[in-house]
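S.K.: Each in structure tokens, the structures are laid out below.
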Structure 1
Amino acid sequence: MQGNETVSIPFFDGSGSSPFHMDKEFFDIDFNLPPDAAVAIKTLDEAMAPTFQIARVCILNQTHLTGNGTFAMRIGGNLTIRVMQRQLDGSLKLSAENPMYGEIIVPKDDEGLVEILGRVAWHETRIRG
């Protein structure tokens with residue numbers, strides 16, 4: 001990668017002081033989505049630790065809001081990342097990687113209480129060593 005051009009990804013709700021910049025070639029090859037469909041967030045809780053570390057940047061694909069996978073969402077006004085799985089009865093199962101955070105089952109009739117922001121396409125991590 002030459003790293004000459006960058007993509008500026010805005011933070012959701014303006015939560016970052018400036019856009020998150022990423023190498024354009026990396027973005028184009030790895031994300032396969034238009035830049036205007038991407039938004040950045042910072043993790044605010046440890047629900048998905050150790051994979052998603054607190055205060056790290058995640059890039060969301062805002063065109064992918066359904067299905068099973070890892071999504072950023074707002075539940076009762078709180079921003080979190082969870083593994084979302086549709087159950088046979090139509091409810092949503094929201095799981096955390098961190099065992100200190102419980103599983104949430106959202107009945108089909110209450111789905112309006114969960115605002116899906118996008119599927120996690122990438123997350124920043126620190127390599128320990």
Structure 2
Amino acid sequence: MRVLLVDDDRMLRRYLGALLRRWGATVVSAACAGEAAQRLRLQSFDLLLTDLHMGDHDAFWLLQEAPVPEHTRIVIMTGYAPVDVERRLRHYGVTAVLTKPFSPEELMDVLESSPSRGLAALVPLPAA
């Protein structure tokens with residue numbers, strides 16, 4: 001599983017990157033939405049795990065600007081996402097929202113392996 005991990009918090013990127021690698025993922029990290037957009041233009045990923053709010057842009061900008069293939073699962077990490085924001089995220093193909101802080105177990109619930117892709121049946125967003 002190839003993961004693009006995007007967060008402006010360097011310590012969180014390091015921690016999540018190490019955790020995902022320990023679980024067998026190949027992880028590419030980006031510190032901001034602009035860097036993530038460049039990586040998405042050059043490489044293919046099975047999972048985009050991104051913060052909602054970053055220093056340069058937010059996840060909405062990233063999802064509008066970067067070519068995210070349909071096969072790429074999108075999971076948003078955020079400290080707070082009201083229901084209207086979650087509905088907007090669904091429009092962009094976001095499959096799950098993880099509220100920070102989250103535990104490794106909560107992340108694993110989202111990423112648990114599936115035979116076809118090595119990805120989990122992702123936790124759905126609340127009903128619209």
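Any read-out appearing in this document is the output of simple, stated calculations on the displayed coordinates, not a laboratory observation. Please read all numbers here as calculations on a predicted model, not as lab measurements. Cβ atoms are built from the backbone, for glycine too; each structure is taken alone.
S.K.: Of structures 1, 2, which gives 27, 16, 13 when semi-axes √(5λ) of the Cα gyration tensor in Å is computed from the coordinates? Could you put the intermediate results ahead of the total?
M.R.: Numbers: 1: 27, 16, 13; 2: 18, 17, 15.
So the calculation was done on 1.
S.K.: I have -0.28, -0.86 for log10 I(q)/I(0) by the Debye sum over Cα atoms at q = 0.12, 0.21 Å⁻¹, for residues 25-88 alone, calculated from one of the structures 1, 2. Which structure is it?
M.R.: Value -0.28, -0.86 for log10 I(q)/I(0) by the Debye sum over Cα atoms at q = 0.12, 0.21 Å⁻¹, for residues 25-88 alone corresponds to 2 out of 1, 2.
S.K.: Consider the structures 1, 2: one of them gives -10500 for helix-only ellipticity at 222 nm (-39500 (n - 2.57) for each DSSP H run of 4 or more, over all residues; to 500) as calculated from the coordinates. Say which.
M.R.: Details: 1: -1500; 2: -10500.
Computing helix-only ellipticity at 222 nm (-39500 (n - 2.57) for each DSSP H run of 4 or more, over all residues; to 500) on every structure in 1, 2 gives -10500 only for 2.
S.K.: For distance in nm of label points 7 Å out along Cα→Cβ at positions 9 and 33, which of the structures 1, 2 scores highest? Mind dumping the intermediate values first?
M.R.: Values: 1: 0.8; 2: 1.8.
That would be structure 2.
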